[in-house]
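Values in this text are rule-based calculations from the coordinates and carry no lab data. Computed from a prediction, not measured in an experiment: that's the story for all the values here. Cβ atoms are built from the backbone, for glycine too; each structure is taken alone.
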Structure 1
């Protein structure tokens with residue numbers, strides 16, 4: 001591993017310090033591209049205007065007309081946390097804005113596959129709906145949208161995934177990544193797109209005289225859900241996304257959160273008054289996602305929709321139990337998948353440029369998580385496949401991929417599809433995460449095609465694992481109050497949490513729980529505890545490490561400790 005240090009523009013640091021930002025935060029912000037105080041303004045007034053999001057105003061008119069005509073609306077959700085929160089935001093928001101008939105359908109991962117399909121469109125029609133609204137899906141649903149329109153449904157697609165060359169023939173499409181959209185936040189999550197549609201709808205209803213600025217419903221009550229979905233979907237936290245997340249966190253910490261979120265905090269053993277982006281990404285998000293992976297995402301959506309505290313507690317406990325089951329399945333499958341992946345190259349050799357792993361016993365609900373674990377360990381673009389459990393499609397394999405910086409996974413799939421026509425039955429996704437479906441008999445061809453692209457696109461520096469850090473930690477910043485300050489900030493994808501790096505003395509080390517390395521370190525002359533989770537190899541007497549700051553509490557007192565992220569080799 002190569003540890004690197006982010007460039008820290010001194011002019012930006014100076015400007016931020018002059019604006020009153022703490023010197024440590026000024027350094028961290030400047031290293032992440034923040035150069036002026038207004039970029040740190042988290043006020044709702046600083047959000048990008050909905051009018052800049054192509055299709056949002058047309059969607060507002062369609063929905064306003066539907067509400068005026070008392071039409072029945074049905075949301076087609078997705079089975080991950082972004083889709084679940086987008087669905088809950090859509091239903092809560094539309095009801096706040098006067099819609100009397102709003103329902104939802106969430107596809108089953110196994111039976112229905114991904115997105116709006118023709119059978120799903122038929123189910124929406126059979127439910128008595130007049131308007132079909134997709135959230136976090138639909139941009140690739142050419143046939144599903146066409147079928148829905150043929151059934152007489154109006155179709156509004158809200159999505160954030162990258163479109164193909166052909167767009168679905170929907171009544172309205174709202175997607176920042178569609179051609180001709182000038183919306184600056186291309187990284188907005190599906191839940192963010194739905195929230196923006198609601199902002200545009202409220203504005204349209206004001207213009208129609210249904211509300212005044214004084215009487216209009218407050219949509220900011222939806223921001224905790226927007227924040228959860230945004231963080232859980234691991235989209236890039238650009239300035240607009242950071243504002244959405246910061247506003248959601250602010251309300252969660254103040255106790256202004258839906259009953260389901262409150263119950264999820266309890267089930268996860270986390271505290272809402274000191275909520276962090278870490279809680280969203282690693283505690284609440286996985287519990288919502290687990291429902292879509294192993295059971296029925298209806299459980300997750302109902303947890304986010306209910307205002308009954310007892311019902312919320314019951315659903316949160318159920319989701320927690322499903323997540324425990326998911327962890328057990330993932331643990332077994334990860335060990336097996338890692339063994340297969342490591343068998344692809346001899347000990348002491350470099351791994352192949354891309355990795356594909358399949359076993360008939362793999363569970364399709366956790367292939368993405370396992371792909372991520374292999375990618376993290378071997379630093380290679382990785383696909384993990386499982387056999388489809390859908391009736392009549394047992395010959396199909398469903399794959400989920402995770403990538404490394406410098407290798408755009410969806411573009412790679414697109415190139416494989418062009419070079420090997422017919423091998424990919426379906427595919428879609430983003431730069432760092434994508435999914436695809438292949439016939440089992442074509443898996444070798446897919447692996448060959450992906451390897452070819454990887455050989456062309458990946459050079460030696462890209463294939464070397466690099467850990468970008470914020471450099472040394474000044475001893476005066478090794479304080480518990482600054483640990484708390486850092487934890488409160490909005491960190492995530494594209495706005496990485498602070499990781500410091502420097503050489504330390506390793507005084508002693510021992511294994512705890514058989515898989516974690518507990519360390520006694522000396523940092524700039526001062527003793528400090530450290531721990532390296534899921535690492536068992538011993539460290540040399542002096543080591544250049546990368547570490548995050550955390551705090552331990554013991555007998556009522558708190559002290560700083562280092563969470564080790566890596567060591568330069």
Structure 2
């Protein structure tokens with residue numbers, strides 16, 4: 001594969017404006033009339049109805065108060081839509097962050113979480129401005145499926161207490177095993193009314209999705225259970241009894257408490273926020289692209305995500321990111337562009353200003369039911385089953401990521417899963433690298449074993465031609481150089497054809513330099529044919545040049561020159 005700097009057909013690099021112009025500007029330039037506004041109003045209202053209960057539920061599950069989820073959706077969501085690189089992205093609090101935010105609040109308090117969110121915003125902006133957004137999307141599929149399923153398990157476990165209406169006499173542990181032990185010990189406090197409301201909310205959401213998919217199932221579930229709890233005076237916890245309700249206005253922006261010691265303490269949490277936020281937002285944008293045929297701007301999206309997280313922290317919110325479910329809802333509702341996402345935030349603000357007192361009556365069991373459904377939908381059951389059946393390597397990556405996310409830490413899960421996936425990829429690429437005098441198969445690393453080369457395969461005992469094909473990189477360099485060394489010992493000239501080499505790294509180039517140097521000491525001539533410009537430059541950088549090695553265009557030229565040299569000798 002040619003490097004960008006040597007391709008004859010290379011496209012000019014996009015300008016700064018092309019990379020970072022918000023999609024809102026693009027949509028307005030195309031022309032924006034009343035029909036498109038009407039579509040965006042309907043879509044924005046639809047998404048706001050979905051986001052209202054979900055934002056509060058996510059914030060509560062994250063160890064904060066419900067109003068912080070609304071602040072995130074209003075402030076962060078507006079900025080993500082207004083300045084982002086996707087036409088349809090809906091931003092706000094995400095279920096995937098529940099585990100990280102809850103752990104951060106438990107370790108460093110709410111101020112620490114706000115500071116980590118602020119730092120994460122700066123990191124996201126830096127990633128975008130450095131144009132690294134493309135690389136974030138290189139997370140392997142088994143890893144994303146694994147950590148998403150792991151987060152789903154943890155979210156569901158975090159809701160068991162409210163699903164069953166349990167009363168704990170100690171703080172609920174963060175670790176899954178300890179949490180389950182404590183919850184099992186509290187089963188004697190089981191609240192029938194709370195469990196019934198939780199079950200009813202789940203049935204309403206699932207039932208409406210199946211028989212009335214256009215209805216806002218989560219809002220209906222939360223509203224109906226609140227009416228039942230109030231009408232029958234059920235003995236269940238509500239937002240009002242636990243949190244005292246939610247404010248009916250936005251707070252004034254303020255910086256979180258900042259000190260050098262606190263910055264150092266929350267930096268790992270901030271990095272985790274930024275990593276997960278980048279992955280979630282770009283995955284969501286890719287999903288929207290697949291549904292609409294459009295293309296998002298990765299780096300512009302990350303810059304907007306960064307600004308949204310900075311603003312969310314200033315208003316007391318939790319981390320904001322693109323949300324797959326709400327973005328998909330936005331597309332299905334007929335959104336035309338980013339205005340729908342901005343209106344979704346405006347509608348949420350209106351709901352909070354007008355209906356904040358009513359939120360006090362929402363049962364926490366109903367919100368736990370909402371998150372139980374979210375957790376079930378997050379776990380991609382079909383994808384898990386497919387990966388488990390596809391190969392042992394994919395299954396290992398998936399299960400390692402899943403189990404480490406559940407029992408250790410999300411960051412550990414992603415790092416270990418990515419490492420295993422990378423090693424698996426390297427192994428597969430190495431097996432696809434061939435060095436053969438024709439149609440020979442892939443060679444194993446047999447540096448200390450018998451040579452796989454058979455001189456009888458060549459009709460010319462003076463000159464032999466070997467072709468390297470595939471990705472020639474560090475994983476294959478040792479075995480290829482061992483084979484070429486043995487071949488060079490048995491001939492007067494060796495032609496190495498690079499015409500089918502798709503990739504050459506410095507390790508492989510250094511290995512070829514070793515082969516060339518060894519052959520020169522033995523008086524064997526080396527001819528390199530079919531080298532692309534970047535391959536020739538890489539080899540030259542490692543000392544592969546005349547008079548030890550001769551670059552020629554074709555194998556025929558190389559063989560002819562080798563015979564001329566042999567005749568002269």
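Which one of 1, 2 has distance in nm of label points 7 Å out along Cα→Cβ at positions 158 and 246, as calculated from the coordinates, equal to 1.7? The value was obtained from structure 2. With Cα Rg over 2.2 N^0.38 Å, for residues 54-117 alone coming out at 1.13, pick the structure among 1, 2 it was computed from. Computed on structure 2.
If helix-only ellipticity at 222 nm (-39500 (n - 2.57) for each DSSP H run of 4 or more, over all residues; to 500) comes out at -12000 when worked out from the coordinates, which of 1, 2 was used? Answer by label: 1. Taking FRET efficiency 1/(1 + (r/R0)^6) of positions 198 and 310 (r between Cβ atoms, R0 = 30 Å, to 0.05) as the criterion, the top-ranked structure out of 1, 2 is 1, with the highest value.
Matching task: 22 is the computed value of relative contact order in percent (Cα under 8 Å, 6 or more apart). Pick the structure from 1, 2. Here the read-out was taken from 2. Given a value of 12.6 for mean count of other Cβ atoms within 10 Å over residues 214-221, calculated from one of 1, 2, which structure does it belong to? Checking each candidate, the match is 1.
In this comparison of 1, 2, the computed figure 2.5 for distance in nm of label points 7 Å out along Cα→Cβ at positions 70 and 86 is attributed to 2.
Here semi-axes √(5λ) of the Cα gyration tensor in Å was calculated and came to 38, 31, 22; which of the structures 1, 2 was it taken from?
It must be structure 1, since only it matches.
When distance in nm of label points 7 Å out along Cα→Cβ at positions 382 and 542 is computed for each of 1, 2, the one that comes out at 3.4 is 1.
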